[in-house]
1. Comparing relative contact order in percent (Cα under 8 Å, 6 or more apart) across I, II, which structure shows the greatest value?
2. Which of I, II yields 2.6 for distance in nm of label points 7 Å out along Cα→Cβ at positions 79 and 215, as computed?
3. Consider the structures I, II: one of them gives -15000 for helix-only ellipticity at 222 nm (-39500 (n - 2.57) for each DSSP H run of 4 or more, over all residues; to 500) as calculated from the coordinates. Say which.
4. To which of I, II does the computed value 71, 41, 33 (Cα extents along the principal axes in Å) belong?
5. Mean count of other Cβ atoms within 10 Å over residues 47-54 computed as 11.4: which structure among I, II?
6. If Cα extents along the principal axes in Å, for residues 151-190 alone comes out at 32, 17, 14 when worked out from the coordinates, which of I, II was used?
7. Upon calculation of mean count of other Cβ atoms within 10 Å over residues 23-30 from the atomic coordinates, which of the structures I, II produces 14.1?
8. When distance in nm of label points 7 Å out along Cα→Cβ at positions 39 and 207 is computed for each of I, II, which one produces 3.6?
Structure I
Amino acid sequence: MKVLLFDIDGTLILAGGAGRKALNHAAKRLYGKDDVCGEFSLAGRTDLWNFSAAYQVATGRRPSPIAMARLRREYLRLLPRYVRRAQRDGTYILPVGIRPLLKRLKRTPGVLLGLGTGNLKKGAHIKLGPSGFNEYFRFGGFGCDSFHRPAILKKAVCRAERLAGERVSPQDVFVIGDTPHDVSAGRKAGFQTIAVGTGFATWESLKQAKPDHLARDFRGIAKWLKWFGV
């Protein structure tokens, strides 16, 4: 059994900065602070990490669980608006080759497609909605599972094992993402890593992260299937 864990932002889709814009708007509404996300990088982070950073930038304090829950609710309330805006503005983009690859993998025996993302579960499905990709992913690890990406990936594999009814070797788990954070998280979790140059990181930074495999985009299905061992 092969378990393939895909990141979302910059990997499966580019959503025109919908998440960043929704978090900026939420912080502005709740705390009166403009452009909180301009003071830190969201790329490759978890939503819980980003919410905590946004709160600290806006207020100068560490967030309480109540404050985090309030910010999370406001973010999720605003996120669909910015995803729709990205669609309307033409900034909601699917990376080259991703749809044909997912279609092929879905019908390949012995493959489980999952998400390994820093997005909250609800936020992940909101972002993926316009792409039609939600139907491909029956499970995942999400930003609501942990602050830390390796723990998120391990949670996804636990869920995959429950679906499959069998144990999965770490060598049969592949983490696919567009930033060095995805590579380092996959490596720390003990899984194989594939970096793809479809998102927010520079090509040089992806090479320096030393993933097991590196691709410019998702074209060349035969190459990807070979990497996955299917």
Structure II
Amino acid sequence: MKGILSLLKRIPVYARWPIAITVVTQCVTYYAPKLLGSRPEHLLTSALDEAIPVIPCFVYIYVLAYLFWVVNYAWIYFSDASLCRRMLTADLLCKAVCALCFVLYPCTLLRPQAETLTGIGAWLLRLIYRIDTPTSLLPSMHCHLSVLVSLPLFDRRCKAPHWYALCSLPFALLVCASTVFTKQHVMADVYTGVALAVLMWIAAQLIWNGMDRRKAAPSGKAA
């Protein structure tokens, strides 16, 4: 218990609410639409998706993405208050779009029979198939989160090591690949997830740049 309290005390005061909001909105965005019950669902599987084989070992990258997100969020949120607020803004914008898509344009996909899976990681992929329904797909949260938590690492305010920033984006792309090789997503989910992350990071920067300019305007006029 003391260890947990000591860890919590190390979290910067400005980052405590953003962290709580990030965790809660992540769960709500992904799981709440699943509570709406059965609805007409769109199948976006393309010829390319049908040609992509199932490679069960990619499930380890798919699962490692969760640790990847935690580490990157920590680097971003702990580095600087202004970077933290912009990241939170981009994160919430992405999740708002995801939630709207999951509710208004629900999608599904056809996954292989779990019993037919063989090879390294097959047992873990079978487990994921049992506990995770093929819904809340477009845009892929796995893809948008992986890309979104990589982009701020290149900001001069982020204290993450340069080598880690350089490795982060390639790993994010591996996560995107893992979503299709595990048949957890189709290519349309990947494209939209990556595009969403990039656009919302840019949008968050524009929003806060505009707010900073408005705050500085009165002092500039006074001078």
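Nothing in this text is a laboratory measurement; each read-out follows from the coordinates by a stated rule. Quick caveat: nothing in here was measured; it's all calculated off a predicted structure. Cβ atoms are built from the backbone, for glycine too; each structure is taken alone.
1. Details: I: 26; II: 29.
Top value of relative contact order in percent (Cα under 8 Å, 6 or more apart) goes to structure II.
2. Values: I: 2.6; II: 1.9.
Source structure: I.
3. On the way: I: -15000; II: -22500.
Computed on structure I.
4. Values: I: 52, 36, 34; II: 71, 41, 33.
Working through the options, I get structure II.
5. Numbers: I: 22.0; II: 11.4.
Checking each candidate, the match is II.
6. Numbers: I: 32, 17, 14; II: 36, 15, 9.
Working through the options, I get structure I.
7. Working: I: 19.8; II: 14.1.
Here the read-out was taken from II.
8. On the way: I: 3.6; II: 2.3.
Traced to structure I.
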